[in-house]
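Below: a set of structures, written as structure tokens.
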Structure P
Amino acid sequence: MEGVERMNRRVVITGMGAVTPIGNNLSSFWQGVREGRCGVGPITQFDASQQKVRLAAEVDIDLSDLIPAAEQRKMDRFTQLGVVAAREALADSGLAGGSFDPARCGVLVSSGIGGLSTIERECARGLERGFGRVSPFFIPMSITNMAAGRIAIESGFQGYSASVVTACAGGTNAIGDAMRMIRHGYADVMLCGGAEGCITPLAIGGFTSMKALTECGDPLRASIPFDARRSGFVMGEGAGVLVLEDLDHALARGARIYGEVSGYGATCDAYHITAPEPNGRGGAQAMAMALADAGLQPGDIQYINAHGTSTPLGDRGETLAVKAVFGEHAYQIPVRSTKAMTRHLLGAAGGVEAIICAMAVGEGYVPATIHYEEPDPDCDLDVVPNRGRTQPVCHAMSNSLGFGGHNGSILLKKWEA
């Protein structure tokens, strides 16, 4: 294949789409980020009155305006959110029929959990009516790859299509893997990112039982990354999808370019099913790999979008990892968390947070970690407390860490023609 002979192509971002608890499209989402909007509120998707945790970060969107009812009935919520975000990203990119070869375009969209709401509903139906009465769409609605599959069907992309399932690192792994597909010549265009929609009784109950969710009932203090009083994360939902493209392909069609994906690192702690390695070794290795992949030095990074979930172990371990890689320069870098606003979107987090990094390098703006009050001496980096900053950002890093010890780190570079 001719493309495979080109082994080090530059990869740029030409389109983005977002559906989040703080904005239902790219412009409203970024405005929400700049305003420091809080996406958390009482759970409305089910009766949570008997749960210990009653807060979540839901997407407030009328999907009936965007997806026909007949199709909605065949799609789990995570797939619907992913399709809407991908549709916006593709429109934003300006790609249209005739401007791309479908066989050279692919999809890599992660979900950490997939169609859990469908599984819960159909299990209840089977117990009540008999399992021969479950929906014929149960399997295609619940399997985790279906957001990617549906996006491929709608976009007409006929190349490699898959779902990266690495828990909360999935969205970042999807973007990094998609970048490599283009860099090494296996594709010209990739739709990539993540989608999640599992604010359900079973998910909230399960994460609560393992002590991952905060039981704080105050929306303003329920997810406070790096704060000394942090006590766990708040479940969120949404989707973030990007169009990655070979630079020459993008220039040939006169595409607008948001930024460049310049580096990627992925590792595994190989330590514990849920807890991070205490000194952050695996995350540090992923960051170091991303820097080496991009040919950068630690001093080149002006902004880090931390995984920052507001868990005691996670935030401490990530702080140690940043210090291990960046040394004294770590104290000069803004290291902030999006999850104070959106809360934790699981497999969609990496996609949404990559969009923030792309906007940050494009506009020269570092968002805040909102609701930060009490410093933690174990998390003593510059977390950009409560107020964002206008400053040049040439290189930004985004980190994602997932259950199972999965770590992903990507680097985004400011685009200059």
Structure Q
Amino acid sequence: MQAWARQAASRTFASLRVRNYRYYFAGQSASMVGTWMQSVAQSWLVFTFTHSGFAVGLLVALQALPVLLFGPFGGVLGDRFGKYRLLFWTQSLAGVQAFALAALDLAGHLQLWQLYVIATSLGFIKLIDNPTRQSFIIEMVGREQVRNAVTLNMISGNIARLAGPSVAGLLIAFVGSGWCFLINACSFTFVVVALLFIDKGALMPAERAARLRGQVSQGFRYVSHEPVLRDVLVMMAVIGCLTYEFQTTLPLMVGEVFHGDASGYGLLTGLMGLGAVLGGLVAAGRGERRPDGLYVIAVGFGVAVLLAALAPTQTLERLAMVVVGAGSVTFTSLGNSTLQLTSAPHMRGRVMSLWSVSRLGTTPIGGPLVGFIGGTLGARYGLGIGGLAAIAAGTAGFIAARRRRHTGPPASPAYAGSASEGAAVDLPPTSVRGAAPAS
């Protein structure tokens, strides 16, 4: 039994044997606690200012709007300038905007329009930071460990989701929301220090893309001709737009359906994080999984969200959110790693920027829409439409994958420019499994 437990732990935490990833993981883990504290404090402040589901959705939408409009350019910057250097700037700037929120709130001058402006500024940081962070993982751990590392990264984020909202709820109730913003500002120091400890000589960076015209459109063309990439991104766009609007739907569920307060919102978000941690640990220990499983997971995730929307009591709602969290992290980690393993190295930053657009950039559409539905028809409808969207996306993805198995994979395109010149190159064909041959 002890030998089995050691083997299971070794598989689950395999990528942490990589020194650089250990430092990165530790810094990100500390910073994400502060990020979730800020997220909860922002949404709850807007709700208390306005008591409007649309207003809460608008906050989330403004934070994601730059990703929607300019997200692909963030991936180009990552491919062109290198991920390590960019992360210093993006993480430092994120700390500055958190400190601005803290200063305004603690001084008693924070207003609704300022929350909206600062949320938008964070969106411009995220449009570069998100694809850079995502595609930096494989440069630290290599192809063999990328699925495990991506999943552990998400487990870390969801441990933060478990701790951050709970602490935020208590701080908001007893000392005020400004301390949530201040703690988040300080937490970015951990990421910067961790980056300083990374051994750059041990990294495996992709060859940098040259500065050429049409690199953004090239990324779109590349994805459109790779069916696995295309299908995963379309699924995430649907689910990201309508299902992952928990910052909008959960305050409404807590405040209007169950008549709770900020601590209740923090608890519900924390339980979702607990489920994500448990689901992530299972996913990390399972190793490589066929991307086809992504469609089944999407359907299961949607069913869990529907159950949460229909839960008649707070107890059942909390249990349902644990299952929602498990489905969420499993779907996201498998989709993320599938894209990284399938993409050509010099296109990875652009592909992951499209992932960010699908995951976060759709919020300016979905956030106000779901908020309007929740505010007009009721909070249960706002949450329930997300469940139906995930079920529909998973079903459509499964049908598309089954059709490809019968017709065979398409010929690989030969138009994507290399990292160093504009000449056409042959890329390895994408299999139904979603992984290109190892280089």
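Check the numbers for FRET efficiency 1/(1 + (r/R0)^6) of positions 30 and 278 (r between Cβ atoms, R0 = 35 Å, to 0.05) across P, Q and tell me which is largest. Before the final figure, lay out each step's value.
Details: P: 0.50; Q: 0.95.
Checked P, Q; max of FRET efficiency 1/(1 + (r/R0)^6) of positions 30 and 278 (r between Cβ atoms, R0 = 35 Å, to 0.05) sits with Q.
Using FRET efficiency 1/(1 + (r/R0)^6) of positions 342 and 374 (r between Cβ atoms, R0 = 35 Å, to 0.05) for the comparison, can you identify which of P, Q gives the largest number? Provide the component values of the computation, followed by the final result.
Details: P: 0.95; Q: 0.45.
Largest calculated value belongs to P.
So distance in nm of label points 7 Å out along Cα→Cβ at positions 22 and 158, computed for just one structure, reads 2.5; which one of P, Q is that?
Computing distance in nm of label points 7 Å out along Cα→Cβ at positions 22 and 158 on every structure in P, Q gives 2.5 only for Q.
Any idea which of P, Q comes out highest on relative contact order in percent (Cα under 8 Å, 6 or more apart)?
When relative contact order in percent (Cα under 8 Å, 6 or more apart) is computed for each of P, Q, structure Q gives the biggest number.
Looking at structures P, Q, which one was Cα extents along the principal axes in Å calculated from, given that it came out as 60, 56, 39? Please report the intermediate quantities before stating the final value.
On the way: P: 60, 56, 39; Q: 58, 53, 45.
Matching structure: P.
As an exercise: helix-only ellipticity at 222 nm (-39500 (n - 2.57) for each DSSP H run of 4 or more, over all residues; to 500), calculated from one structure in P, Q, equals -26000. Which structure is it?
The value was obtained from structure Q.
When Kirkwood radius over Cα pairs in Å, for residues 102-181 alone is calculated for each of the structures P, Q, which structure yields the highest value?
Top value of Kirkwood radius over Cα pairs in Å, for residues 102-181 alone, among P, Q, belongs to structure Q.
Here, each number is a calculation from the coordinates, and none is a lab measurement. Quick caveat, the model's predicted, so the values are computed rather than measured. Cβ atoms are built from the backbone, for glycine too; each structure is taken alone.
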